[in-house]
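Next up, some structures in structure tokens.
Just so you know, all these numbers are worked out from the coordinates, no wet-lab data involved. What you see is a predicted model; the values in this text were computed from it and never measured. Cβ atoms are built from the backbone, for glycine too; each structure is taken alone.
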Structure I
Amino acid sequence: MNFIQIETFYWVATIGSFQRTAEKMHTTQPAVSARISKLEQSLGVALFDRTGRQARLTPKGLALVAYAEKLLSLRDDIYTSISTDPKASGIIRIGVSDTMALTWFPDFLALMRAQYPELVIEIHAGISDILRADLVDRQLDIAFLVDAVNGLSMNNWPFCSYQMIWTAAPALGLPRGVLSAGDLTKHDIFTFQRTTRPYQDLMEGLRRVDVSRARVNGFGSLQTVINVVKKGMGVGAVPAAAVRDDLAEGTLIELRTDLALNDIVFNITFPSTPVTSLPELIATLAREHLQEYLDENNIKEIYPSP
């Protein structure tokens, strides 16, 4: 019996799949199967029922999960307490929402590289719905996303909120002064795609003022939304931080309107496991870095540590 066998067993038990465990541990399915077989031989029991498509724990396998958690947690405690120069190494897979990928995250990536030079960092950028599903499937180790991920096995740390604004290109020729919802909806509206929280909040706001003729176009890429609005094709509902440079350069203007937009509230979410404390280290470093970023951008607050 060794730690790599125990860790492999833990992930198969948690994820429920030999193939997905292989992907997470950056090895092959035969290698995962071999580790589990050697562990079973060492203990003299079957740990998984292999008759179905999913890896189901036997009663002995279920009993081993608690011991595996203790062993892996103790291993990490030893590294943390005894090593004179503990360093984060290996691979971490980070999910980043489109908004953060365009604003705060690139600077944070540089900080991570300086702080943990031996760490291999994989970035998955996309909408929060996809990141949430990937976290649940253990395809990600940590994600910066909108809304919490439900479940006792997840840590959700409230992170920050981004101010949403209405914006347009000067060439669109919108009248000066405060615009009504009716003024805005004379033009195409561009924002995040249909399944996102900002899109749903925007539609709820339009329903409250009974604007039935609004043409709201949801895009899967925030950068595409910004580019389309800069070409004068309509008005945009976007995070202010994402268009800060465009507003300063005058390629976009912020619109004054009586149709308010809700802020986007972000969480840092990562699975709660005894295997590694690396996601929590990254989450803590992110909070520290964000505090320096707040004063220069339209990110409104940082929440206290949990």
Structure II
Amino acid sequence: MKTKLINLLILMYITSGVSFAGSLSVESDTQEFKDSDRKIYLEGNVKVKKDDTNVLSPRAVVEIDPKTNKVDKVQFKDNAYSYLLKDKKKHEIKAKILEMSLLNKVFSAEGNTISSITENDKPVVIVTADKQEYHKATSTMKAFGNVNILYKDIETYSNEAIVNLTDKNDVKIIYLIGNAKLNQGKNKINANKLTYNNIKQEAVANGNVYTDITTEDNKRIEVWSDFQSYDKKTNIVSASGSTKIKYEDYTARGPKVNVYADKNTHKLNQAVFLGRSKIETKGRTIEADRITITMNPKDFKAEGHVKSTIPNLGK
């Protein structure tokens, strides 16, 4: 027969001086309190409810802080499941081991972790990783090891990730750290670090950045640089630091480049290099202070102290 831990904790408070703040309710088939290690061992159909958070697991251990005499941590084992309901959104966490810190309001998950936020039973964001944390006080999700995030039409990979949520559990900012990759449709971007701001609709990449853009007519624009940013509202890609662009037989290099969209079609159609730059095509090399490449119609224009090199002339 299931017992309610709340009654056991009241008895413990009277006999051992244990107390805790907030609303906590725990059910299980069996419960055992060991005063020597200040822990409560729960076995079978464990159900824990703390405010708006629910956790289910086969087994759990409740730890009591010896200094405060308050329930501090609850560790759930053997494939735990936690869910939080808020504003028509459901935040779920699944893992082999899940730990809930009542004092710090932090959830820690380890082993085949999956966390998700659904709205009206439709997934908004799904995060898988070796380890995950959810900091309820700051509405922050953290993931470590083989991190994969699915968010709307975006899929990301990284060594680590941080997802900042709004008060309504909407995605605000996604930080990708270490071997970061972001795929959106046919377009891809790789970097050491990547930041996607959902509010501003901006993406910023730092360190060994490589972007592979597929145009509407299935042609590729490849961009290498130290830094890149993409503003979805203006549809402008900016790159700086050892910048290189490859488009068909054009290969251009320079300190900085901006890639603009056509005002009528809204498709990326023009790359403008600023600072001393050069472009190579069909054996020719052209250097200039400003080089403009147009994709459709395909051509380029060089301006400012233009110098052309044509090898093997007359041979």
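Identify the structure, out of I, II, from whose coordinates Cα extents along the principal axes in Å was calculated to give 78, 46, 30.
Of the options listed, only I reproduces it.
Quick check: 12.8 is what I get for mean count of other Cβ atoms within 10 Å over residues 262-269, calculated from one of I, II. Which structure matches? Numbers along the way, then the final one.
Numbers: I: 21.4; II: 12.8.
Derived from the structure labelled II.
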Out of I, II, which structure matches 6 when relative contact order in percent (Cα under 8 Å, 6 or more apart) is calculated? II
If helix-only ellipticity at 222 nm (-39500 (n - 2.57) for each DSSP H run of 4 or more, over all residues; to 500) is computed to be -1000, which of I, II is the source? II
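Tell me which of I, II gives 3.0 when you compute distance in nm of label points 7 Å out along Cα→Cβ at positions 158 and 174. Please report the intermediate quantities before stating the final value.
Numbers: I: 3.0; II: 0.9.
This value belongs to structure I.
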With Rg and Dmax of the Cα atoms in Å, for residues 110-149 alone computed for every candidate in I, II, 10.5, 30 is reproduced by structure II
From which structure (I, II) was Rg and Dmax of the Cα atoms in Å, for residues 70-245 alone calculated, if the value obtained is 20.7, 67? I
